[in-house]
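These are the structures, in structure tokens.
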Structure 1
Amino acid sequence: MKPFSTRALQQLKKSLPPGELSLDQTIRQAHAGDKWFASHLPDAVAFPRSTESVAKILQFASQHDLPVTARGAGYGYVGGCVPAHGGIVLSLARMNRIKEIHADDFVAVVQPGVILKKLQDAVEKKGLYYPPDPASRADCSVGGTVATNAGGPRCLKYGVTRDYILGLTVVLADGSVCKLGGRTHKNKTGFDLARLFVGSEGMLGVVTEIIFKLIPLPPYRSLLVVGFDSMKSAAHAIRGIFSAGFLPCALEVADEFTLAAARKRTGSERLAGSRALIMVELDGQEKSVRGEIQALTKLLRQMRPIFIQRANGPKECEKLWQLRREFSFSLRDTGLTKLNQDIVVPRSRLEDLFKFTAQLQKKHNLPVACFGHAGDGNIHCNVMYDKAWPDVQHRTEEALDDLFRKVLALGGVITGEHGIGLAKKRWWPLATSEETRALHQHIKDALDPTGILNPGKFLR
């Protein structure tokens, strides 16, 4: 990219409504990174309030060869919104309106800066449901979930963000505005271009409006929390649940290290003695859920768990789910740094994965804490370390190399939710073929020929 000047940024600032472009050092610093470890100071931060402003910014940036990195709430875990080449951070935080929730059409029309939980709460008040539920849903923006194709526990039954995208308004690198898809639940008018932008990590265009598909809110929920004496027993139970014909709304797992940390943070004596834990939720009509949860409880009791705890109804279920939402914070409370890897393996290879992570700990003398979405094989493998430990950087890099090679050998993938960003850029060539990488680059070059959108990540 060509060098750019502060004069060009001042010119852009004058062309925008007041307050939509800042060169302030403190604001720039606050937009230099996300929840990962990398950061880079941008030259300016834009706060557009409309699609028109986004288009004007991108048109200007394209003409002046200015890098532009779109940003949601900054809750990503792979450095996806780090402005690696400086330039402009385009914050969508002020585009935060829920424009419409239509109960008869089962759609919500939303700007990208809306916080996910705010949307879900508003939708549920109307008896509707938007299922994708990443752990950061109280903090992350819906635009960020579109950029990463976020999931969460409920995606086992209901699918990920991509499955709820009916339409998008996207601004391309040159400032062109494209309205893709629409508000109908079926649409075969041309290519499915809207979904091309889902999971594209801000490298193909900037989403300024989203039309989400909604579904009816299930009227009843029941949740089982089940402790086991080993991860092998927990994996056996997971297989048994599916073999018996159950399709849970969510099916989560946690290992011994995670449970010990969670017990210390929450004070939950229920976790004492458990070396593995699963959480299984069923939802639907009350009569059917009550019948199924009884049958599921009977099945799990045959597997000799340490305990089974049941919650019925939304309020009781949410109390127990709060324990799951504490897992990541609990690991931080240990004082160790955690390298969160959101790998995915085929469901049948879960037990192989857990055996391997136990071996990984011994080989590199590093704790590895595993928890996550057992129902679809998406496990958060957290390599834990203390910066003061000898040769720790080399050991963690080798541990991650071993982890990703094993995951790929098991038929898995290196990321299921967070994306590649900067954190996994090193393993992008390992995870994809030369032909696949070339196809990605061809698409990038077609939509962003000068490469101004989120440069420095896994594509040029």
Structure 2
Amino acid sequence: MSIEKKDLDLEFDRDYPLQHVPKSARVSIISISAVLLGFTFFTPTMLAGSEIGVSFKLWPDFFLILLFGSAILGIYVAVLSIIGARTGLTTVLLSKYTLGKAGAKWADILLGGTQIGWYAVAVATMAHMFTQALGWEAYLIPLMIVFSFMMGITAYYGYKGMELLSYISVPLLLILGIWVTFRAAGDAGGWSAIAGIEPTGTMTFATAITVIVGTFASGGTQAPNWTRFAKNAKVAFWAALIAFLFGNGVMLFFGAVGAISYQISDFVEVLYSMGLIFWGIVFLTLNLWTTNDNAAYAFGVAGAELFNINNKKPFVVGGVIIATILAITGIYDFLIVYLSALGIFIPPLGGIIIGDYFFVWKAKIPRMETVEFPGVRWSAVLAYLLGVLAAYLGSRTGVGVPPLNGIIVAAVLMPIVSNIFQNLGIDQMPEKIDN
């Protein structure tokens, strides 16, 4: 009976939420890049760019910060993406090897819960911007409901649904962003005039780098959810670099130029100020939709692992409903600081996965169906907590880049602590099942 149910689940959901993605389901760099670019083309990233842009001269300070911050983020996500492509596993499934069967439930709750929160914030943002642009204040709550379920549709249909939307939205968003940015530069008197504008903000270099890395350190930790479909590790690596170095960097740049030229921090409001209300609505819709369907997909696969049900679709629907309630009740106003704080807790998870995969497993983990997972791997728990501590102390003292501190400390300590715990007989690795 259980075998029949498993077969039915596989037939129902071809996104393999609880299995390795087979070679027959792998896709090209164009497909992976489109989906990841759709993820990184995100309005809050532009807001971060505007905050940084008004604090530094455009050249060379801003460009150096943009390059360095995006490179840190891009390399981190690219390394995780390699693991996703080689194993064909989501981030939450990879966490079973590192944290154990019970320990992985923390990853499910942390990653899935965070994405539900950000989904609610994006839904509320989209509805508020629509009502402001069109004068539809009376329809705020109905718009939240419509937008929330609309953006969940592509995630419900899985990778292929997100891929199709990204093929349409990514080129349009890029063209529109480039056009508006050049127009903004022209209105300001040209690029030389923008480069000569003195900064009005007081952000430090370290804080600016932290903001850039922090924009997608949490989301980037879940990149294996999509790069597991890549044909090979090389495809995954370059697709991640394209999205998180170039794509994320371009969004930051667009936001910075708009802020410097018009002294308006929100790129969509820049479009409105130009009289481009229609294109502002198009940009906002596609921008938030392509990110939110990735968020819905992430909490869908996290839910599938949490409850061990080989079908993400019920959890996509359930997460969308929860996010909609958070949005229409106004709770999202209290979520942003909380969700941002979770940037301290999520990057170290990616760090222990990287340290475990490359230095403990030597890049050769066995297939899931051939091993018995322990309840908890305490070495991973300790390495993770020390990574969280490093990120927290970095944020409190201003030393280093907090997300990067957490990633590096967790990744370096994972093999060291694992070796010590195994020698002491404390740690239990996943064991191969005798056939």
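Just so it is clear, none of the values below were taken in a lab; they were calculated from the coordinates. Remember, it's a predicted structure, so these values are computed and weren't measured experimentally. Cβ atoms are built from the backbone, for glycine too; each structure is taken alone.
Which one of 1, 2 has helix-only ellipticity at 222 nm (-39500 (n - 2.57) for each DSSP H run of 4 or more, over all residues; to 500), as calculated from the coordinates, equal to -23500? Can you show the working numbers first?
Numbers: 1: -10500; 2: -23500.
Of the structures listed, the value fits 2.
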- Note on the structure: Structures 1, 2 compared on distance in nm of label points 7 Å out along Cα→Cβ at positions 44 and 260: the greatest is 1
- Task: Please state which of the structures 1, 2 yields 1.1 when distance in nm of label points 7 Å out along Cα→Cβ at positions 52 and 68 is computed from it.
- Result: 2
- Test item: FRET efficiency 1/(1 + (r/R0)^6) of positions 60 and 284 (r between Cβ atoms, R0 = 41 Å, to 0.05) calculated as 0.80, pick one of 1, 2: 2
- Quick one: relative contact order in percent (Cα under 8 Å, 6 or more apart) came out at 16 when computed from one of 1, 2, so which one is it? 1
